[in-house]
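In the part that follows, the structures are each spelled out as structure tokens.
Each reported figure results from applying straightforward, stated rules to the coordinates on display, with no laboratory input. Predicted model, so just to flag it, every value in this text is computed and none were measured. Cβ atoms are built from the backbone, for glycine too; each structure is taken alone.
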Structure I
Amino acid sequence: METNPALTTPLADAKLASRFNMIPFFKTTWHDLRSLPLDFIRDRTALVVAFLLLLPWLILLIHGRDLNSLQPLAWVFAFIVFYRLIGRQRPVTHLEIRRPRLEFFIAVSLAALWIIYRVGEYWHWYAIPTFGLGQSCGPISETPLPKMVEMFFMPFICLLVLGYPLSRMGFALDKFSWLAALPMILVLVGLGLAMHKPQTFVVTSACYFFGAGLPEEFLFRAFLQSRLEAILHRPLWAVWLASLIFGLSHIPIDLAGNLSNWQYALLTAFTYQLTVGFALGYAYLRTRNILPLTLIHTWIDFVF
């Protein structure tokens with residue numbers, strides 16, 4: 001039965017057009033996926049950075065870990081490839097930084113201050129008054145409160161004084177960054193709800209959001225990484241160096257006040273934490289929006 005062209009509706013025409021518009025999209029994506037290995041091999045910076053990322057994982061295997069310990073690396077690799085593919089047609093946005101060296105010094109100083117605070121906490125240099133929200137969250141005075149002050153409010157006020165608008169601090173409402181993050185967010189939320197009751201999931205997610213997701217993404221990605229990009233003019237190196245500092249900042253909590261744990265602490269900081277930090281930093285490089293990344297970071301910490 002033939003369709004009379006005169007009887008087609010604008011809605012039907014729109015659906016037909018959108019269907020055919022998806023064909024070039026999938027063709028382009030497939031072409032990009034096939035060319036990705038060759039592009040990677042041709043990019044010397046990408047090769048060196050990949051080697052530096054994989055080296056700690058190789059050491060991890062040499063120390064007797066089984067192949068199951070590489071599962072996080074597979075997830076991270078898929079995450080980076082996904083953002084590489086969906087962002088390939090979008091040029092990387094180069095942020096205009098007013099005083100890159102001064103702002104970099106401030107960002108590194110804040111990261112160092114947090115490391116010193118954590119060392120003092122775990123080695124009992126001082127006593128911290130404890131108050132919290134029960135077992136599902138723990139004492140908010142130990143992590144969420146000081147981390148929000150030191151990693152979020154202090155750099156946020158600094159950037160406001162320097163005249164930065166919110167859009168140049170990593171806060172945006174664009175559809176691309178949210179749609180790109182949606183698959184990972186749905187997977188993490190599904191895993192979280194499968195393992196926890198809804199009320200526990202909501203309360204604990206809020207604790208991880210203010211104790212990890214928001215402050216760490218703001219300091220290490222929106223603040224530190226952006227300044228490294230402005231100084232080095234090499235985005236991948238900036239992502240790796242910011243991730244290295246991100247991993248270093250976790251060593252005190254990995255040690256947990258016991259120097260005999262130094263091998264575990266170093267391997268954890270320079271495998272899982274550095275690599276996850278690199279993936280989130282790469283996603284920020286492609287989207288320039290930390291808001292969806294704060295949610296991904298929150299639920300990675302919660303679920304895994």
Structure II
Amino acid sequence: MVLGPIGPALKSVLTKRGYNLYRPTVFERSILRSTFRDWFGEDIATFARTYAGNREALARVKKWARAEDLASSLWRYGVPEQWDTGQLDIGETGLNEIESEITYTDLIAFICSKINDLRYLEIGVSVGKNFYQICRQFPKGRLVGLDIEMPNPVLQEALGVNLAEHSTGIRQLVDSLSGQKKTVELSTYSSDNITYLRGNQLSNDTWSVLNGQNFNFIFSDGVHSPDALNSEFEFLTSHELIDTSGPFVMYWDDLVNFEMQNAFNQCASRLKEIFSGGWHGLHWIHGTYGSRRLNGLFVNGLANFAS
């Protein structure tokens with residue numbers, strides 16, 4: 001909830017009732033947009049099909065992470081304990097629940113439906129709840145996920161495909177939730193049109209595996225820091241991963257503060273230079289679990305949308 005000056009007593013009451021009170025940043029005041037007005041309102045029929053298709057896909061998976069897989073992972077697949085234990089506040093959705101509100105997956109899938117020959121890169125797959133829905137919606141797309149964790153066994157089972165492992169022979173030393181350094185092997189896991197790349201997103205070796213693969217939709221949901229967003233963008237450009245031959249979209253999750261929003265704005269501004277145009281904005285939306293969060297979007301080359 002965005003409010004102007006309020007008394008401490010009212011602020012205390014609203015906070016106890018689950019409201020998140022804050023002052024909007026300069027970026028929110030200048031480029032905050034309406035998801036429905038800019039996107040879904042232009043094509044209600046496609047929005048309805050997208051929403052229904054995602055809920056149908058989610059209903060097939062009852063539990064997204066097994067306790068033993070979380071325990072053996074590096075970072076619990078990026079899932080904080082409260083989202084997996086049911087200790088939720090007002091407006092929050094658990095990891096294994098199906099969100100009834102519009103989610104960023106609905107928006108991503110809706111936009112992807114407007115792109116011919118979809119070539120999709122997701123940075124930060126986590127347990128795969130978003131990646132799975134995209135795979136279900138676009139069985140003919142070329143779909144790549146990048147994460148430091150092993151592919152979630154639940155995701156592999158849900159996809160119903162055999163992801164064949166191929167090691168590059170490169171070993172990477174990475175941080176973990178325990179505070180201890182761990183060694184992971186830079187590897188790909190692939191089927192016909194789906195590839196899962198396991199590696200450190202802060203390492204050039206990881207991005208070299210994808211070198212020259214032009215993506216027309218990139219979802220940034222990996223390491224959530226301004227430095228990580230900027231280094232990620234450098235890797236994307238230096239390894240020629242941004243398709244400049246047609247429509248292009250990039251999407252960022254969890255722009256939680258001014259610093260993250262500033263990094264997003266810098267990346268989007270550079271994309272505008274690359275494409276000599278384009279549109280970018282911020283919007284509030286639910287994720288696949290948790291509460292609503294501020295997301296960012298850059299769009300180029302999609303007529304009649306977000307113009």
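Which structure, out of I, II, was volume of the Cα convex hull per residue in Å³ calculated from, if the result is 193? The correct label is I. The maximum of relative contact order in percent (Cα under 8 Å, 6 or more apart) over structures I, II, that is, the highest value, falls on I. When Kirkwood radius over Cα pairs in Å, for residues 84-163 alone is computed across structures I, II, the figure 14.0 traces back to II.
Across the set I, II, FRET efficiency 1/(1 + (r/R0)^6) of positions 140 and 236 (r between Cβ atoms, R0 = 41 Å, to 0.05) reaches its highest value in structure II.
Each of I, II could give mean count of other Cβ atoms within 10 Å over residues 116-123, but the derived value 18.8 comes from II.
For the set I, II, ranking by distance in nm of label points 7 Å out along Cα→Cβ at positions 36 and 252 places I highest. Tell me which of I, II gives -20500 when you compute helix-only ellipticity at 222 nm (-39500 (n - 2.57) for each DSSP H run of 4 or more, over all residues; to 500). Answer by label: I.
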